[in-house]
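Asker: Right after this note come the structures.
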Structure I
Amino acid sequence: MAVVGGSIVSSSGGDFQLNYYVFLERVQHPWSCFLTGNGGPVDGRPDAEGLGWPIYKGPAVLGKVANPPYQYQISMYIGADLDSAYQAALKGCAAFEPVSLVANNYDRGDLRLDGEMLGDGPPTWIAVSGGFSTSVHSELRWGPQLEFIDADRDITDPDPDLAMSFCASPTAARYANLQYLRPDWNVFDLRQGLRQASTFYNSNGWGWRENGGYGFPLVPNQVGNNFIAASVPTNSDALDAGPPLQPAAIGKAGINGPQVSFRWYNFRQSTFDHTRIKIGDTNIDAPATALRYDWDIDAAVWPPMATNAEFFTVLANQKLSPPEIYTQVSLPLVLALPQFNSDAEFQFNVYAFPCTNVPTPSVPNPSVRVYVSTDLVSWSFLDALWLPDGKGIFRDSQVAGVNCRFYRILERNLHSQTIGFTRLTVAPSSSKLIANQFDRGDNSLASIFASSKIAAPITLTKQNPADTSSYDPTAQAWSNPSLQLSPGEAAWLYNPGPQPCVVRFTGDVREGGLVTSVSNNSPIVSFMLPIPLSSYPRYQRNVFGDPLGPGANLQCWNGHAFISYYNDPQNFAWTPQIPPVQPGEGFSITPGFPVPTNQPARWEMAFSALAEGDGYINQLRITSIRVQDSDVVVSYISAGDHYYRLEYTDDPSFSTWTTASSSDLYSIGEIVTFIHTGGAGQPFRFYRIRMVQ
């Protein structure tokens, strides 16, 4: 049984619903197929059968497809995300998607730009691009998600069709035919069989390519194929091990110091045993069910001996997956131990790779650059660090009166995770609906309130009244210290007074695809990211069924009662105004569509530092100046893609300036060093950098 995410619309000329017919005409064995939406006739063809689901696309729909009572084995064009496709595969359902749902052109699709993907390589769904069976490259579109190349009509046809709209269905048909012949194989066995029968596959490794995937799967199907089909093993033991999917390494602020959080999806063939991570001479053999591993790094021995981690699948016969480029992941920079020193100063530890301020004209210094943001979008250069041993402490003494701020460091092409803080005040004899939108340790109250100023007893209560904990300032302890408050949750904090309670949350901003659920009883919730409601459209990923979409009601707590706001579907605007939700605050929502009691609505967001890689703002600024023998060494960070000149003056009125450098330097945002030869030895001298071109 197979299913296509679509619905027959009589007013349109086919489009995605034609994948229903493309699949059935190419499959060689007895398969049935349904549309998730409404069926009906198209262009005089036999009526397409439809399931009539009102919401017929999206990750929640794929979950419905893969589970009882349906349990279909193939889905096409549902609109999977990483988690929904992986969970479907574990249930026996293979999800097929085109590389991009955008119109046909050569533009590259990369879902990491939407904050979804953290790693490289093939995703958890089976991604296909348009092309010929005999092509050596994808004819239309390629990108990091590409795994196979296929076409609606093959090169043997008089009028071949390479449309992206129909490229995944032929590969799904090849998969279906192979499954019919290998009924004892699971989804991952069959996927590896398609890989090994593809044009670019190399059993010795490095078969997958970002600009070509594994190529065209040489498995016959109903429509004529002008090629010699590759053989697929009949025994699953003869299959190579498929490498883990989407491996990534992200810095993490551990409670006691730096951590690297490794994440991946297991390639769970029927002979799968476990996943191995190799870091230099160290092997980490993760438990078979693990999809992440938090590696505690002793700060005393930082930096690690290796700069990369490599991921392998280990089968029961101890066969290792072949090396693929995407399975080699750079170890990240790490920010750890964020804390407030005072109301005006915030600090964190920096763990990078050794770098020194060595003056080399025309060559960027290998510095660690600290960037700051108030909205997770625009990042301004804050300072440069030169760390001979790769370790340091950064202090920001300009946070007085700042309610939220975020930090990130860059070194060459490496970046850290994003950390930050939110700060809000609960007035005496008042309550506030608060939200911890960072990860800090296990997110228990004892951990997340470590930076707060609590002068009097307070009480915190979550949605379930039984989830309550009180703080005793004399004992400096919570009555239920293990109670957790994680991103996406909210809680009432009651402050009986007589002093204000200043809540300060610190930690890591979550990255990747973020999912939580919303029930039908107006729950108290929060964003999974520290953002205001005005920024929500940038991060929301619900294509279908957004809980905050048209028709939704949102209630903000003013300290004593809820104030309601309505997302008017006629005017596409909130009334009476945009709800004033700020970072660190919770709220209550009622979606604008029915939510079954036994099936909460899926709420999706996404964030990735990779997605914000173009948001760094480097204002022209001198970062250091020092005397070296008879010379003066001046380092600066450039504002962008320009030439720069070093000038000096001995005139305190700054009325005349002289060129100090023998030539102008070109820079694109790096930290660059000028040397003023013979510039030292004066009682005083002033320098500036001029952008000249």
Structure II
Amino acid sequence: MDRATADEEPLHAAGRGAWIAAIGAVATVVGIVAHEVCRAFPAERLLLSLVLAGLVAAAAWPLRRGLRWSAASAFAALWLVLLAVFVGPLPMLAALLLGAAAWSIGDRLVPDETPSRAPIAVVTGLMLIAMVAGWLIALPVHVRWVWLPALALPILLRHRALHAAAVGAVVDWRDAVREAPRTAAAAVMLLGLASIACWVPAMQADDLAFHLALPAMLLSEGAYRLDPEYQKWAFAPWAGDVLHAIVSVLSGRETFGALNALWIALCAALIGGPLAAVLRGTPVERWAAVALFAAFPPLVWMASGLQTELPSTAVLLAFASLALAPTTPGLVARAWLPACLLFAGLFALKLVHGVAALPLLAVALWRYRNARWSRIALPAVALAMLGASSYVQSWLHAGNPVLPVLNDLFASPYAPSAPYADPRWHAGFGVGIDLLWRLTFDTAAYVEGWDGGLGFGLVALAALWAYRALRGPQRIAVLAATAIVIVPLIPMQYARYAWPGIVLLLTLLVFGAERLLGRRPFVAMFVGLCVLNLGYQANASWIHHSAAVKRTIRSVGDPAAILPHYVPERVLLQRVPRSPGDLVLASDPERNVIAELGPLGRTVSPHDPSLAAEAAAANADPSGTRWAALLRRERIRWVLVSRPTASPALDAALAQRGAERVDALNARELWRISD
């Protein structure tokens, strides 16, 4: 890793570079044809992306002509304006404040010798804030007038350094764009198209079931209730939700788009900055790697909700930047503190991402084997504990540190005492190459999407991967990144858990490829791959596959014009007072949409195993007596009902309790029990 990638023997000198590119292209075409992936091509959604790109390009013309801005700068400015329009200025200011405070904190931790260290500092600071707040999550201190001074203080203390860093970032941006203007413009345009996912309201199933609960509780009560009685995922690693909650508290409303836009920008900055510097990427390679990330179809799913894969990708890229950095004396002495913090941050975000990063940790341990371990051990243990707030609280309150996972071992009363498994994602691991082929062309069997929704990089770059994994200075890094892709897929073949590793692997393959393959094969390979990925981008997410984006644009982001078509329950819930006695039951186990209610929500889905079992038994009693008793015992005041799937027993119980239908929307009903 310490040797330049330029030391690698150029394949194009021997005429083999074009063959590497051709093998990947042919394999991709064969897979598309053999698996009939063309049948799933979302042509209408691609047309919308092209129209939006054309409109932004046209609107950028006055900036380029009048102010002499580069295309990349003009595109970036316009996409930021659109983000402010659709997400809101307050959430953007809140995310900016959080990011500036994170830089002020992280910059003191990341060694000065680290190449292009600013984005690493921001990610490091964000994770430190999230992990400290994770330990304070149950205390009633999470209000705007606590978080505002808490974040403003580090900024004020380091405002001169922050100003200098901002000026330096502008200079670096101009230099990077000037070195490869066309590639930079394409990359920024693709980033902007991906950022459209930040415009939509929260509609993903896991967000509505539990991710929104923590921000909702902090908004309404200033604290998080550590109670697994009604939500078996109450102690799921919460670092990502904590950061979303902080932005929500600062802006005074539910929001996720502004912070997700910051995560996207940080991922792009990490790829084009420290990783490119460490791996000696050329200017064109830097922007090509950013473009490949921006066109990665799952990015629009990551950015359209509160799932942890987007921040996990940023943290993994930052950790890789430190793990693969040159082993200079300054880095060896100081890099371990932020590296340990970032590695702990992966566990604080999600258990599977921390476990998956173990191969990269092994690389870091070997490369920094000459460090003074006596000085590293204590900080490493302290940071591990700092990132373990959700696991410790889960153990103390539920008897299982990873509830509901491994409950056959810990036997917590809040989840079934059986191995956790989701039978939808047990298609079989098979051999690694075969699995990656099936992930690419039979994507719907491995994630909630459509074929092609994972992108085609794993196949299109397979020949390049084989060469780089067998020889060259980056082979250890490439093999470690490959392991990060494979490890999460061993127990359960669910593609979402492999996304951060895929981003890292594809990024590593870009750097050094231009000289290795030759300019023309390199350009043909990556332009073709980005175009193909953009074409199938909508297949990664039902939100983008539907008309949700068009409705968002037409309504200028008004949730009232979007939610009725996809999650009408969220509209009905606006009729419910947020007072302590107004408990709401979601009576359809397939429509668990009560997380936004915080402690007022109840569900009969598997997220509450005991209540789900009682509801199943109540449905077997056509008289409705058991349902009526359940509603009375749980002190339910409001009931969400799905038509026509509601059981006759539930209807009978509502009649017995004297309930009245308050509102109805698209086969969803809201009932109020007055007694």
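Read the figures in this text as sums done on the coordinates, not as results from a lab. All of these numbers come straight from a predicted model, not from anything done at the bench. Cβ atoms are built from the backbone, for glycine too; each structure is taken alone.
Asker: The value 11.0 for mean count of other Cβ atoms within 10 Å over residues 416-423 was derived from one model only; which of I, II is it? Present the calculation step by step, with values, prior to reporting the outcome.
Answerer: Details: I: 26.0; II: 11.0.
Source structure: II.
Asker: Something else now. Supply the structure label, taken from I, II, corresponding to volume of the Cα convex hull per residue in Å³, for residues 32-231 alone with the calculated value 204.
Answerer: The read-out was computed on structure II.
Asker: Still on this structure: As an exercise: distance in nm of label points 7 Å out along Cα→Cβ at positions 408 and 520, calculated from one structure in I, II, equals 4.0. Which structure is it?
Answerer: Working: I: 4.0; II: 5.8.
Structure I accounts for this read-out.
Asker: Computing P(r) over Cα pairs in 10 Å bins from 0, in percent gives 3, 15, 26, 27, 18, 8, 3, 0, 0 for which of I, II? Provide the component values of the computation, followed by the final result.
Answerer: Numbers: I: 3, 13, 20, 22, 19, 14, 7, 2, 0, 0; II: 3, 15, 26, 27, 18, 8, 3, 0, 0.
Derived from II, not from the others.
Asker: Let me ask another. A value of -1.17, -1.31, -1.35 was derived for log10 I(q)/I(0) by the Debye sum over Cα atoms at q = 0.19, 0.22, 0.23 Å⁻¹, for residues 288-391 alone; which structure in I, II was it taken from? Write down the numbers at each step before the final one.
Answerer: Working: I: -1.17, -1.31, -1.35; II: -0.97, -1.18, -1.24.
This value belongs to structure I.
Asker: Of structures I, II, which gives 9 when relative contact order in percent (Cα under 8 Å, 6 or more apart) is computed from the coordinates?
Answerer: Working: I: 9; II: 19.
Computed on structure I.
Asker: One of I, II was used to calculate helix-only ellipticity at 222 nm (-39500 (n - 2.57) for each DSSP H run of 4 or more, over all residues; to 500), giving -18000; which?
Answerer: On the way: I: -2500; II: -18000.
Here the read-out was taken from II.
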